[in-house]
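Heads up, there are several structures right after this.
Just so you know, all these numbers are worked out from the coordinates, no wet-lab data involved. Computed from a predicted structure; not experimentally measured. Cβ atoms are built from the backbone, for glycine too; each structure is taken alone.
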Structure 1
Amino acid sequence: MAAEQQVMLLTGASRGIGHATVKLLQSRGWRILTVSRQPFSDACAWPAARENHVQADLARLEDVERVAEVVRSRLPDGKLHALVNNAGISPKGPGGTRLGVLETDAATWTHVLNVNLVSIALMARALLPELSAAKGCIVNVTSIAGSRVHPFAGVAYAASKAGLAALTRELAHELGPRGVRCNAIAPGEIRTSILSPGTDELVTQQVPLRRLGEPVEVAETIHFLCSPASSYINGAEIHINGGQHV
């Protein structure tokens, strides 16, 4: 009998960490359903990418249930083995400046919190039957900015990621009895296309390993948290930052 294929729903798949995660997990036999506010991109040149993509703007909370319905229709046996919440936004001011409390209006707060926090709670709730059927797992992508003031990440982003760390603990507590684990990863400075000016200096001064992280290093940790090797890890937040948090 062939082994059951593992199915993952990954939000924020179109670049950076999400892109690397899709490629790594597919190379290890997973089927990946992706969600992005962007339409399908031909740059996502992995097998079955177009038919496994769902376009949705998670700032619109009404889109969450639509995404869940599409996912259910694409699960052959009603099982979702992993939900990876990687989508996130970090708005900037003019010239890429950091948005502090005084520069952040109510609309920005609502937009960031909906994408980075509230939609994640709603997605987990909507897909709990499918996750529970698979004894699956949830991985939330937080940030080093959720636990310390960061020179580039704005206040709404930082608060949303701190909230997501708390949500991870709540989900681990509430869903554990249903056989669903929930953990988080907190990346630091990762080599992606959206690095802020000044990152090289920050890495030299604050990161003990004195280098940027690579997206595949984050993807490997996500794979670990979705694998049997982490079967007794629940409610954890793993720092992926070269020691920047110490």
Structure 2
Amino acid sequence: MSHHIVEVRDLAYTYPDGTRALEGVSFRITHGESVAIVGANGAGKSTLLLHLSGVLFPQEGTVRIGDIPLTKGTLPEIRRTVGTVFQDPDDQLFMPTVYDDVAFGPLNLGLPADEVDARVTRALERVGALALRDRPPHRLSGGEKRSVAIATVLAMSPDILVLDEPSSNLDPKARRRLIGLLLSFQHTKIIATHDLDMVMEVCERTIVVHDGRVTADGPTREVFADDALLEASSLERPLSLQGCPICGEGGSLRPAAP
């Protein structure tokens, strides 16, 4: 299972305008972990995810997927292992129909037509979007686009799923479906998000990024119980841990009953 492991060591990145987005970031994620990456806007979350998906390459430090270092030469192999859902679904949807978008990746793997069709059907069913298969993507709602964008990744059967703000702009029903989908994905998940209540449900581990550095890395409930850490990182406790603002009840940090 070594190909399911993500290892980042001393990663640093500066944009052409001089903005230092990442500074000495290090962590190791093993097979089957569900890990959240949280932080305020501009903390470096998206830049970090762009490295994990091979859109950006390390200027300093290393990124490894299993035994493979991320380089331009290894990018095709990395992208067969890591599936990335970007923050804006329009970045992933560009074909005439939903079916064509979801089929694009498997077709480029050289799979036979019947296997491609089976993968498209399974992926769309899994995100509850099979009825959209013949629709043009530009006619979909924001939530529908996000579901289809996730399906385009699932159709590639990735071992590692990387998502950037997957619950943004979703209505409550679509968000609940997304959480169920993420819980059903048995391999490694890395999720950058502001939705800390979703993190509470999906991720047993949380990495906090602030000003391009990792400031905390540990069990989610412990990280979210550290009010000083959250304050320093421009974050607040998830609503589920804040309790009632009137009576003060609720918001327990005790582990949930089995």
Completion exercise
Computing mean count of other Cβ atoms within 10 Å over residues 14-21 for each of 1, 2, the value 10.6 comes from structure 2
Completion exercise
Candidates 1, 2; log10 I(q)/I(0) by the Debye sum over Cα atoms at q = 0.10, 0.17 Å⁻¹ computed = -0.45, -1.36; producing structure is 1
Practice task
Kindly point out which one of 1, 2 the value 19.4 was derived from, the read-out being mean count of other Cβ atoms within 10 Å over residues 30-37.
Solution key: 2
Fill in the blank from the handout: The highest value of mean count of other Cβ atoms within 10 Å over residues 182-189 among the shown structures 1, 2 is in 1
Fill in the blank from the handout: For FRET efficiency 1/(1 + (r/R0)^6) of positions 62 and 198 (r between Cβ atoms, R0 = 35 Å, to 0.05), structure among 1, 2 ranking highest is 2
Fill in the blank from the handout: From the coordinates of one of 1, 2, relative contact order in percent (Cα under 8 Å, 6 or more apart) came out at 20; that one is structure 1
Exercise for the section: For the read-out distance in nm of label points 7 Å out along Cα→Cβ at positions 86 and 238, a value of 2.9 was computed from one structure; give its label from 1, 2. Expected result: 2
Handout entry: Computed 11.8 for mean count of other Cβ atoms within 10 Å over residues 94-101 - originating structure among 1, 2
Key = 1
Exercise for the section: Name the one structure among 1, 2 that distance in nm of label points 7 Å out along Cα→Cβ at positions 6 and 54 of 2.0 was derived from. Expected result: 1
Practice task
Taking FRET efficiency 1/(1 + (r/R0)^6) of positions 142 and 222 (r between Cβ atoms, R0 = 30 Å, to 0.05) as the quantity of interest, name the structure among 1, 2 where it is greatest.
Solution key: 1
